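These are the structures in question, set out in turn.
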Structure 1
Amino acid sequence: MADQDFSKEHMLSARVARFKDRNPTKKMFVDCAVDGHEREISMVIGPGVNEDPAHNPAITDYKDFSVGMIEAPPGNGASLHIHDTIEVFMPLKGNWGIYWLDNDGNEQEALLAPWDVVSVPPGCWRGFRNRSDEEGVLFAINGGTDSGRVKWPQEMLDAAAAKGLTLGEDGFIQDA
């Protein structure tokens with residue numbers, strides 16, 4: 001470990017992310033263009049599952065996980081989606097509904113208050129929405145050094161395209 005820099009200067013410049021300095025994007029995912037799915041996402045550690053090639057995390061040195069912050073107005077959040085990584089959610093502000101499709105394809109939901117935590121396994125169709133009457137903040141962790149790509153239902157891709165966003169062959173957002 002002697003080759004690592006643990007100086008205060010390095011730690012403060014490369015390993016501390018200040019909430020006040022976040023740089024959120026409204027186009028992290030293609031579903032953000034669709035009504036009811038508006039939100040701002042700030043990647044804190046690592047790129048996470050990300051469709052916005054211009055968005056950079058605050059802390060770029062990461063391994064085995066990534067951390068993001070999601071801010072959403074009431075009733076908004078992510079559409080049902082799936083990816084190959086575990087995902088952990090913890091509300092910091094407001095109440096959030098974490099929903100998923102059960103084994104029979106029925107939508108289920110867990111309501112979470114601040115500081116509650118849910119772990120969604122890989123391969124589970126999941127989404128989330130702010131169930132509060134005010135702006136909510138959700139803390140999210142994705143497992144894996146390479147968090148992969150999101151898979152969306154075709155109807156969501158069609159709705160996003162109608163609002164002007166599609167995904168390129170590289171998996172990044174582009175204008176329709």
Structure 2
Amino acid sequence: MLNENIKIIRKSKGLSQEELAVKLNVVRQTVSKWEQGLSVPDADLLISLSEAFETPVSTLLGETIVETKPDELRAVSEKLEVINLQLARRKAAEQKVLRWFFILLCTVTVAIFAVLAVFNSPYLGWDYSQPEIAVIGVAFHVFEWLFVRTAPLVLIGSIVGVCLTWKQV
């Protein structure tokens with residue numbers, strides 16, 4: 001059991017017998033004998049083995065180890081890298097859309113302010129004796145009143161939004 005665990009863990013860590021021997025200050029043949037079951041490491045070397053493998057001693061002594069091949073780990077890490085790149089691209093695209101939304105909001109707010117300034121509150125000069133014009137005039141007045149009070153906040157918020165979503169290069 002110990003010999004199989006040493007061999008499986010060594011291979012899963014991508015170490016050769018020589019590399020493990022160098023880490024433990026023993027000769028390669030010693031590691032080979034452990035893996036063949038011809039000898040066992042003493043207590044001090046067992047602790048050194050667990051430290052080199054970053055594995056508990058109990059795992060070395062008896063718990064069954066599932067072998068993981070370095071190639072499988074590499075394939076998994078490559079897939080994770082691709083997924084991370086896709087997520088980063090998606091986040092950048094979402095950030096770009098959000099930034100353009102804020103820019104559009106700024107532009108629309110400034111344009112409406114300009115229109116209201118150019119026409120200088122046209123509803124004040126309307127003849128309210130006709131009911132249809134009175135309703136339209138009141139509706140326009142409500143819109144202008146709400147817009148003038150909320151537009152500065154919207155403009156400031158959208159400028160802050162543009163600044164926060166601007167891609168830092």
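Computed from the coordinates by the stated procedures, all read-outs in this text should not be read as laboratory data. A quick note: this is a predicted structure, and the numbers were derived from the prediction, not measured. Cβ atoms are built from the backbone, for glycine too; each structure is taken alone.
General observations
- Highest-scoring label, criterion being distance in nm of label points 7 Å out along Cα→Cβ at positions 55 and 135, among 1, 2: 2
- Parent structure of the calculated result 9, 21, 12, 9, 9, 10, 9, 8, 8, 5, 1, 0, given that P(r) over Cα pairs in 10 Å bins from 0, in percent is the read-out and 1, 2 the choices: 2
- The maximum of relative contact order in percent (Cα under 8 Å, 6 or more apart) over structures 1, 2, that is, the highest value, falls on 1.
- Distance in nm of label points 7 Å out along Cα→Cβ at positions 47 and 159 - structure with the largest value, from 1, 2: 2
- Identity of the structure behind 0.60 (criterion: FRET efficiency 1/(1 + (r/R0)^6) of positions 15 and 87 (r between Cβ atoms, R0 = 25 Å, to 0.05), calculated), options 1, 2: 1
- Read-out helix-only ellipticity at 222 nm (-39500 (n - 2.57) for each DSSP H run of 4 or more, over all residues; to 500), computed value -26000, structure in 1, 2: 2
- Looking at mean count of other Cβ atoms within 10 Å over residues 95-102 for structures 1, 2, the greatest value goes to 1.
- Origin of the derived value 18.9 (mean count of other Cβ atoms within 10 Å over residues 23-30; candidates 1, 2): 1
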